[in-house]
Structure I
Amino acid sequence: MSRELGGSRSPALPPSALVLVPVGSIEQHGPHLPLDTDTVIAGAVAHRVAGLLQRDDVVVAPAISYGASGEHQMFPGTSSIGTDVLRQTVVELTRSLRTWCARVVFVNAHGGNLAALTTAVEQLVAEGHDVAWVPCATEQVDAHAGLTETSLMLHLHPWAVRSDLAEAGNTRPIAELLPELVAGGVAAVSPNGVLGDPAGATAGEGQRVLHQMAADIAAAVSGGEADRHGRLRSVGAVR
C-alpha cells in the first residue's frame, strides 16, 4: 500500500524520499465522463507505480488538479490555470519538496500540461534539483474521452461514467486535427468534446491499460534516464 503525503505525519516521513506528484486537470471529457478524469487517472497511476516500486521511501503527493486546459475552455466546467501558472506551481512546489526529499517525479495525465512541465523541469534541473516527469500513456492511447480514458474510468470510478450518454466524437488522427485544434480549440473539431470513440470500452480494458502504464512508468523511474526535456524513459528509449 502506497504512502500518502497528505495523510502522513512529518516525523514519520522517510529520509531521502522519492515523491510522486500526480498532475491532472479539471476539464470537459465529453458528455459521459467527469471533469476530473485526468486527475483521477494520474492519481491512480502514481499509487500503482508506488506499489510496483516496492520501496519504503516512496511518497505519493496530493494531485495538482488544475492544469493548462485552454483548448477546452469553450465547454462549461473547464477550469484552467494556464501554462504560466502551472509552470510556476511546478517550480515552487519542487523547490519546497526538495528541502526534505531526494527526488521528485511528476506523473502527468493531461497533454495540455506538457509545455509547463517541460519548461519547469528544465529550469529545475539547471538549478540542481533531481526532478523529472513521466506521461500516463500507452501506444494505443486515444486522444480525448475515447475508448482508453472511458475504459480507465470504468475501472477506477465506474459510478462516475454515464455510459448511456457516450458517443463518438471526431475520430480523425490527432495529427490531422492539430492545426484546427490549435487555432480554434477542441470545439472547432468536435462539438461534443470527444476525440475518439468510447464504443467498446470496458473496465477490464481499463485495468489492463492501468497496469501497463504503471509498469512502464515504474521501469522508467527505477532504471530509466531523462531526455533533454526532463521526461523519464526506460534505458534504450532515451532521445
Structure II
Amino acid sequence: MNSHILLIEDEPGLVMTISDLLSGEGYEVTSAIEGETGLKLAMSGMFSAAILDVMLPRKNGFEICRELRQKGNEIAILMLTAKTQVVDRVTGLKLGADDYLTKPFDPAELLARLEALLRRLRKDERAAVQTFRFADVEIDFRRAEVRKGGQPVSLAGKELQLLRYLIENRERVVPREELMQCVWEYASDASSRTIDTHVAWLRQKIEDKPQAPRHIQTIRGTGYRFTP
C-alpha cells in the first residue's frame, strides 16, 4: 500500500508543486489550506506523514504539532519553516515535529527527508515477526523453519530474509530499491535481477500457483507486495 501524505499549506502554488512532486513518486496526497481542517485530517489515522507549514490560518503548525502529540497521535511530521525562523524550527521540534525543511527548498531534499521519516516510522511500528501463518504456510523465523501443507520447505538464508521483510511490510508495495538496501544491503553482486530471481524461487516454494501468485504480487515498474 503506497503511503498517504497529508499536506497542510496555504500557498496555492506550493500546494500544487509539492502535490505534483509527491504524486509523481507514487504517493497519495491530500491537502488542506488551513490548520483546523488539517488537524482533523491528521487525527483521522488515514495518513503516514504530514507536511505542514508553520504559518497557517485558523491554527498554526505549532498548535497542530502540540495537539497531535498530546492526543497520542504519532504521525510523522515534516515542518516547513522560513529560512530566518531558527526559533520556530527549535520550537517545532520540541513540540513534536520529526524534522523540518526551510523554504525555499530543493524538491530532492524534501523527498529524501520524507522517505527517511517513513522508513523510520515503519521500522518503529513494525515488531519483528517471529512466527507467521498464511494459507497453508507456517513460518517460524526463530528456527528458520517453513512448512507448507504440513511438509517442510527448504529456504536459503536470503530467501528467508526476503520473505520476512515482505511479510513485515505486508499490504505495502515495497520498491526494489528498498529491498536492495534493506535485504541485500547494497551488496556488490546484487541487482534488480537478483531480487526478481529470489522472488521467483520463493513463489515456486510457497505459492499454490507460482505462475499466478496470490501472495507475492509483482507491481510492475515498482516492486512487490505481500498479501496474506
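What to note about this one:
- Highest-scoring label, criterion being distance in nm of label points 7 Å out along Cα→Cβ at positions 113 and 137, among I, II: II
- With relative contact order in percent (Cα under 8 Å, 6 or more apart) derived as 13, matching label from I, II: II
- Structures I, II, by mean count of other Cβ atoms within 10 Å over residues 33-40: label with the highest value: I
- Parent structure of the calculated result 12.6, given that mean projected area of the Cα convex hull in nm² is the read-out and I, II the choices: I
- Test item: distance in nm of label points 7 Å out along Cα→Cβ at positions 9 and 185 calculated as 3.7, pick one of I, II: II
Only the coordinates and a few stated rules stand behind these numbers; no lab work does. Bear in mind the structure is a predicted one, so any value in this text is a computation, not a measurement. Cβ atoms are built from the backbone, for glycine too; each structure is taken alone.
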